[in-house]
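Taken together, the values in this text are just the output of simple stated rules run on the coordinates, not laboratory data. Since this is a predicted model, take the numbers as computed values, not measurements. Cβ atoms are built from the backbone, for glycine too; each structure is taken alone.
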Structure I
Amino acid sequence: MLADRHRRPILRMPRSIPRVALPSRATMPALGMGTWRMGERARERAREVAALRLGIDLGMALIDSAEMYADGGAEELVGEAIAGRRDEVFLVSKVYPHHASRRGVVAACRRSLKRLSTDRLDLYLLHWRGDVPLAETVAGFETLRTDGSIRDWGVSNFDRSDMEELLEIPGGGHCAANQVLYNLGCRGIEWDLLPLCRRHGIAVMAYSPFDEGR
């Protein structure tokens, strides 16, 4: 029994992680896993797949990826990790700004779906603001939402003025989420962006919530 006292504690998490309601009435887990820098090194692939699968086992059902990560390699890795478990996962990916024209966003989504080995995304985000008019991007997102390729769409790295412009565009009110940098050392969104999103029922997703361990 003495030896048991010195055993390393086993990581345990609640199976039921709180969920956040989206405007479409879908809900997404409040805690999930990102995949930036995954899929870049072949020798790490098995460990990365195992890590994602363990996360799902522990209840972290949201997985966030992007076509940018490892030039699509992260999405392929996610597809491997969720094989046979797609219905357990809330799947998020992001489109490059230069692919975000009306036709471009549809084509980019099709490529992401193929890499992820799935027929749908739960949430599809514009990775950051680019030069393509937002009206074109929204039109592309709405096409994907209508045909069932995505359930919801949103944006990332949008500040208050970006969001105000988006909400003036026809269909812009369907924006479900804005994924932004937010942690104890970076709280600027609390002053203007967070209140605006709350007023419009737009979920705010925090990336780097632990500031990458710094």
Structure II
Amino acid sequence: MRIEVVKDLNRAEALTGVVVVFDVFRASNTIISLLSEGASKVFLFSGLEEAREFKEQNPDYLLLGERDGLAPPGFEGGNSPCSARSLDLAGRRVILTTSAGTQSVHRLGRARAVFFGSFANAAFLARHIRSMNPDEVHLLPMGLNALSPAVEDDEAAWWLARLLKGEQPDFTEVRPKLMNCDGADRLRSLNQVDDLEFCTSPDTHDLIAEVHMAEPPWAGAV
């Protein structure tokens, strides 16, 4: 199994094998939380208007999203894993658009399988991927607004890489980097410290968030 951390998002369309998308603060964790709380599908959109139009076509779906860390006007909620816990999600379908995590998913059509990864499901995801026995695994840290590197996404990618290799990394070495990075400061400035704690807690969810490359693409629990 060849494991690669992909820093160039322009390569997304060419990636084959297994791809894991990392948006630790917070799309990966929001999707994990939504599915854990019972959502049946999370439809993934790059653009706000696309998401709004899909909501108009499907008024019973829950419209969630984020730009600059906050819910856009007219949306029913933001991009928050903790807020998902307060929603009645059993069997519901959700529409989600975010600044980073949902931006490149539609470009991953050549991949054998696409998953959302974070610290919250890392050990479970590593076991699942190993059971697939893939030739290649591409770890895709999305970064800030899918434009510049983010410590939390890079660290999560390397964390999963080490688990896939059978190592047992020490989270106490990683947590200080997460709590002192720019992304953590942004969440604190938005008074979203509960989300920060959720996103920096390892192995809290035995759940696989797999992307189905339909039109539009959607994530579901495995």
Given 33 as the derived value for relative contact order in percent (Cα under 8 Å, 6 or more apart), which of the supplied structures I, II does it correspond to?
II
Quick check for you: by distance in nm of label points 7 Å out along Cα→Cβ at positions 23 and 183, which of I, II is greatest?
I
Volume of the Cα convex hull per residue in Å³, for residues 39-150 alone - highest-scoring structure of I, II
II
The value -0.66, -0.91 for log10 I(q)/I(0) by the Debye sum over Cα atoms at q = 0.13, 0.15 Å⁻¹, derived from one of I, II, belongs to structure II
Which structure, out of I, II, was P(r) over Cα pairs in 10 Å bins from 0, in percent, for residues 87-190 alone calculated from, if the result is 16, 50, 27, 8, 0?
I
